[in-house]
Structure 1
Amino acid sequence: MALYEVLIVGSPKANQIAALTEQLVDVAKVMSLAVPEDLSIRTTADWLLRNPKAATVALYFGGDPSVDLNAVNQLEAAKVPIVPVVEKGASVTAAVPGEIAHTNACLLEAGDDTLEALASVTLEVLGLLHRQRRIFISYRRSDSREAALQLFDELSSRGFDVFLDTHDIRPAQAFQEMLWHRLSDCDVTIMLDTKDYFGSKWTAQELGRSQALGIQILRVVWPEHSGSRHLSLSDTVRLGKSDLDAADRLRPELLAVIAKKAEALRSRSIATRHLDLVGRLKSEVVRIGGQFEGIGAYRSVSLTLPGGRRLEAYPMVGVPTAEMLNDIQDKAGKAGHGRFPCLVYNHIGIRPAWIEHLRWLDAQISSVRTLKVSDAGWELVEWDQ
């Protein structure tokens, strides 16, 4: 089944489907993803065949708002982001179903035949922009350094942002603190499961933190090693003696196999971690008497607080940055929905100094804010005053 799903519903024109498909196929090639095997672009004719575990986005092309209402309701119930797509200057509320009329829309320029902007929105929701494709390699240097370096090169060539401690932590930085910080920003941990993997407390902690954060784990189990029992249900690649050469380097064919499995896990990780973040946010909003109104462009969530204040929350998996806040402010301004934008995140694993940095940004910037999902309930009550 496909690793990433794009669902086209509503009233698209034939040339719009063709243009969007062309844009997405071009990007997929760069990332070694095949269409439709890895990235599937579906219409109402086959959308029920989608992979429910894959990272998914639905694009509702505006026109007749009564079209595909059943699909909209089913996708909303499954918490699939539905992006209203309408031409700039047109009324969003008149062109799409009421269920998604208040969610963040993608506004097309008149006469835009390439749909490049819509393709960018689609890729961002799926997590297929380069800056979003983050993988952490966990290994013992004494056991599997060469294999780790091979995987770093292979995954980097496929458009991933790969964290490897020997490449990514600068001298004089607090090593372990930076390690946890970068780990919290990743979607998949590739564990090189050698016989002495748990001989270091650091590798054991990397694994434990990955599990606590809901990061998907791919085990690559070394020859003549049964692997860690408590990870028996994790996705696994088992190596035989012939899979490693005398220098403990992996056979080139195996690199592609591991990369493909990592891609599949990453799609699942994006879907489940965003679902968890949105679910926790929704629970807090409902608990204080607010309204959760749907998921739209950029996976943003439209909310109305009990006192009537309207928000557009952008759930972000990983480490928030000033650049992200600027991006959210820009997107909210272009959308013109009049809602106050905020970035919602899970703070577990993020460096204390970085948390302080985010607090400082909140104190300096009045047009956008950050929100820890664990504090959402009481903070939103305060925002509503």
Structure 2
Amino acid sequence: MSGLTRWLAAQRAARVSGGLERRLVVRDESLVDLAGNDYLGLAADPAVVEAAIRAAREYGVGAGSSRLVTGNLAIHEQLQAELAEFTKRPAALAFSTGYHANLGAVTALADADTLIVSDAHIHASLVDACRLARGGVRIVPHNDVGAVRDALAQRTETRALVVVESIYSVLGDAAPLAELATLCTAHDATLLVDEAHAIGVAGEGGRGLGYDLDLAEPERLVMTATLSKALGAQGGVVLADPAVVDHLVNTARAFIFDTGLAPPAAGAARAALETLTARPELVARVRAHAAALAEACGAAPPAGAVLSVPIASPEAAVQARDDLAAQGLRVGCFRPPSVPDRVSRLRITARASLADIDVDHACRVLPTIISRGG
């Protein structure tokens, strides 16, 4: 037996003993989905699907190369312009995934003379980006404005990048963006905000929490987002000052060396954005469903569509997930290392497309099952 085989076996045994083993399971379409991120139900919307088909017929199913070679298509430029207009940002750059957008933005904007101030609960894509960047990293407690202030005041580096999510993907709470923006202005820092779980769900017309930020120097704000959640497609985007976008085109390895966003995904995202603009009631509906689910679980209304319910142990979280599946509900089960604070959780997500009867059923069942694992 090779050293690699022995190591893999020991790693798996440790996961199993800690209740942390994971496996891929084909999605059961018979369950009411309270786990996915298709917040507005647009992934299967006929107009969105048809737009993806049209884009595939016009451009093919793949971009064919890096966008700096021959993979930059008219549909990419159209999507970027529409995303920038929707979010009130001056420019946009589309990536093949939201993960790539975060990797590209952070690693390109931080060099050896940059301090990265990272909230302890940022998404894994941002964690990896901070690790790969050449700057020093200071991890601060979650949503602790004072800790961010201290980190910026004490820095010796010329530049600073504060990295947060507008709505956190595990906890479902919002970042204090206004206070952080004020700090960044006072300390000559840039604020990078991941809007993955806010676009389509929070802010005016679902435009995200960065939409109403009032910065005297708007170039200090860099936003990232994914097209795979409320917009129901796939891909990512960086929304920023044109100088930032130009810098990313020239230096972001996650953009330069990656095949461009697939045309069907770009077409679907454009149609989803058009639908969201025309139907702002979808935002109100997903928020209402989220509030109803939160009330049933004895929690405050979440900032977006994500409701986080702490569970006593990884094993109890798995059992609660399975018990809910037996009652016809699919929920997320988050266990270490997916949760930064090592607390296992059920992650329950609302969708605008949920039928009222399904929301009512969930509100009846959830408190019964959750009480067993809390």
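Once relative contact order in percent (Cα under 8 Å, 6 or more apart) is calculated for every structure in 1, 2, which label goes with the largest value? When relative contact order in percent (Cα under 8 Å, 6 or more apart) is computed for each of 1, 2, structure 2 gives the biggest number. Here the criterion is mean count of other Cβ atoms within 10 Å over residues 35-42, and among 1, 2 the highest value is seen for 2.
Assuming 2.0 is distance in nm of label points 7 Å out along Cα→Cβ at positions 59 and 91 as calculated from a single structure, say which of 1, 2 it is. Only structure 2 yields this read-out. If we compute distance in nm of label points 7 Å out along Cα→Cβ at positions 163 and 195 for structures 1, 2, which one ends up with the highest value? Between 1, 2, the highest calculated value is found for 1. Work out which structure the value 3.5 belongs to, where distance in nm of label points 7 Å out along Cα→Cβ at positions 3 and 19 was derived from one of 1, 2. Of the options listed, only 2 reproduces it.
Each value in this text was obtained by applying a stated rule to the coordinates, not by laboratory testing. All values reported here derive from a predicted model rather than from experimental measurement. Cβ atoms are built from the backbone, for glycine too; each structure is taken alone.
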